[in-house]
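> So, here come the structures, one by one.
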Structure I
């Protein structure tokens, strides 16, 4: 569900005309719908009504502070994976006791910042990290609430690069080593063992991998309690997919919640979730303008002004994004294009052999479902500026990240005095 639709043949973001917005902002740019962000967070909360979970939005999916403020106002916490994301969450007004710190390579400075902030939980992913966290907690006079991220060896996710729960993946503690490491953690003075954490991947389109992984987690909690660990939290991560237009519709949050309630009700634990893509993915689009239409020998290219540095998912994951014209023309013949950007890489594409209404130079296109892992993964490759992010609310809009000038782009660079 999203709030982008045609009205009299023109694409609207809520009540804002996207073509008119492009004339004011200049292309390319991202547009986010506040109504969609709020609706998706409310749907997720509603699915777990009565369970009182901590819903910690995965900041890596979309870290714009305005977006985080919206989700905070809907009761969201934050799942962060860096010190910078921790600062963003705090700046957005998210309470420290709603922040979970994940990630396999937390630095000393990042851990100290999180300890001083008093966050809700550290998700620890290795024995060396556990030792380091214990030492830093003792050094700072704090106690670190800890859940070990265990790897259930369950394959899931929409692409090999976003599957995180297999034994060969870099994430988490090996399943067969988990009980032993929990035993070591219990003896440490600087950590407080409070929970179990797992996250098996992203863009998961069916419930079977969740059931396999969560069933194993439930058994592990029973085993740990038998060992004397007081486990009262279960962090189930995120991973529920969204429809990108190229595959079956993923499960509804209500079905996901029903599965989890069935598996976890006997445990008496507080549930923690880290949804990202399912909250913000369909809440954003990338608007781009056609520069040229190029007739190749074997292909026809639609060359647009957005590029892989603006949205890298197709180049990185072969990800499918629906592409639609901003001005609808049902009379136009269908033409097969490779939709590509101007970056000097063959991997700079948004679609290959995609049938679209015939387009011409100057036409606007919208790349759909770009609200997650779009702007956050952008770069200034080819010295291309980061593109604006725009938020719409009904008939209002605001630029929530502006396009930098060239001088701003190079402001951190300096030449040595011998040049």
Structure II
């Protein structure tokens, strides 16, 4: 079984094809698919916490459970589909099924009249994300090498975040129009916006048909999860990622905090757009920086940024401070979402790359439900309140920096 260092240079098309930023054409197309999908999703999701609590009357603790269950479902499925994509030697069927399902279920948001409908739609949408996530990331890793992998993952996240910037912008423009049209019925205005969001999701699936499958070479026999091919460094990185994820509760709590700090409902999609704009601008620089100075230093800086962000949201006293925290949150997400996946791909043998990326996402999924449930409970308990939620996230992040520095060491195999 080859070591990570022996897999360098096995992406001959990564730098030679006529792609954006010298990336393979398939990486570019996958980025476009991500962008269109996030235009759709982020027209909906920033408003879901308000739709649930203000329109459907759900308590904040229930919001935490819904978000945690949705993300846990997604990330656990990413683990399974990552493993299975290695077993069958194909990625694209999982990617196509995932994006297709997420498109089909989005109309449920528009038809929701009780919180159970939102729960169903949110979970089904995240099942779609779980089906596609690890297989798509493995495709990106397959079409890049270690010298360009950070940039490739950064590009995909940049396009993803660009879509997540455009989506809230559309919501910001359309929501006042729809609120005026459905004067006196705020719920129907949200539902109409959710229905419009189906259009870019359908376009994403259309673009996906132009992405080519790359032969994965060796298929893995048997269907049991076998981690014996993982290096000690990879295992340690996965363990620290699991611990860190216990403190990274859903973005829905940042949205509620913005509203609690005095930000208007109409400004929240704009703030979320700003967060994604910063996220988009930071993704390629973060990935490229990790190509140059190494992944470890960049990942630890990302953990530090989350600690600053979480504590900043907890103690911010002005709307301006909240805007600044959304910017640091965007930089943090750009680092973790691109550099960590590139690092996992570096450490894993090629024939186990889908498995490694899937296990990484599964670890995050295992932590997603308790993280968001704990955050919601802390928020609702008077003795802790809102600040307790964000202090919890900051403390876990600071402890994760120490654990990563001590246990995750490059060069160990």
Structure III
């Protein structure tokens, strides 16, 4: 579709995360369609990628929650938007949404917000703070789970609410484009050989408590010794679990995990490798990807990327995973925090024939291709923009 319009996206920072990656993907789609993509942010490592895609970065402290800074950001955004001919302002987080809302209303252009997570709304002050996201002409939720959480916590006109799932870049996350050389290279960086005689398990997530690393450690100790029966399975040395993700400043949690790994006797099985610059190769190394989060993921990018790479996924049975994983077809869903159930699911994958694992992975690839592609997400977002500019969306009350 052609889209000869100027759009300003506003996001706190441009580091790793779902909001940041979606900002990049939509900016690139706007440019490809013939439009102008502006991004206001405090900066970050994805800023360069946005510029490479043809977008333009406006650096300002939109990450700040200081009311005075938010107020000043609103005035500055309004002046910039008027000067640059911005036709829609799209905010992706609460604090910058206040600045974006003020700017949009001042210059009289449509205002869009995207919920990349479900915010808690306990107390009047928190509700007021969250309400910046609800005052948009179109409110986008990244999953049915997120949309339901918005509806429970806040009042939003259903006619202004749209569900646009996030997606994987199917050209990047394509098993046919990831050769054995790339996989061997990433495995060697981790200090591992890529051995197809064992089960390779990948947990891609930053090192933070709710991502389920402790549950995974407990599960691996049970897989190793079958604690329920007290007998060693005899195949523990054939399994490798990689924690792929940085500590992001939380060295205490990193040390806690390493201590737990030693205490459970699974040092030979679990490897903490930090951030990874080639995630398609990381997924290519894996036989199964796990996402054992202990609190609901609003969407869960890992599940869709792994599916796009043709890998079975074991995920916690809550949040967005209930939409992206078909239990028994593209992977397995297990109760959150249940190490026994996670161990059982890993063991089920291990005992599958390579052909059965391949079929499960192909089911995941087919589902990602049909529903969860970044191209589909971008197309749907640009349609929202077009409808707003054509007056087809119901505007929010002033």
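> Taking relative contact order in percent (Cα under 8 Å, 6 or more apart) from the coordinates of each of I, II, III, which one would give 19? Display every interim value, and only then the final one.
On the way: I: 19; II: 30; III: 15.
Traced to structure I.
> For distance in nm of label points 7 Å out along Cα→Cβ at positions 187 and 339, which structure out of I, II, III has the highest calculated value?
The maximum falls on structure I.
> Starting from the value 1.00: which structure in I, II, III was FRET efficiency 1/(1 + (r/R0)^6) of positions 259 and 387 (r between Cβ atoms, R0 = 41 Å, to 0.05) calculated from? Let's see the in-between values first.
Numbers: I: 0.60; II: 1.00; III: 0.15.
This value belongs to structure II.
> Next question. Taking helix-only ellipticity at 222 nm (-39500 (n - 2.57) for each DSSP H run of 4 or more, over all residues; to 500) from the coordinates of each of I, II, III, which one would give -13000? Provide the component values of the computation, followed by the final result.
Details: I: -8000; II: -25000; III: -13000.
Corresponding structure: III.
> Out of I, II, III, which structure matches 0.60 when FRET efficiency 1/(1 + (r/R0)^6) of positions 211 and 291 (r between Cβ atoms, R0 = 25 Å, to 0.05) is calculated? Present the calculation step by step, with values, prior to reporting the outcome.
Numbers: I: 0.00; II: 0.60; III: 1.00.
Corresponding structure: II.
> With Kirkwood radius over Cα pairs in Å, for residues 251-370 alone derived from the coordinates and found to be 16.6, which of I, II, III does the value describe?
Details: I: 16.6; II: 15.5; III: 15.0.
Label of the source structure: I.
We did not get these values from a lab; they are worked out from the coordinates using the rules stated. Just so we're clear, the structure is a prediction, and the values are computed from it rather than from any experiment. Cβ atoms are built from the backbone, for glycine too; each structure is taken alone.
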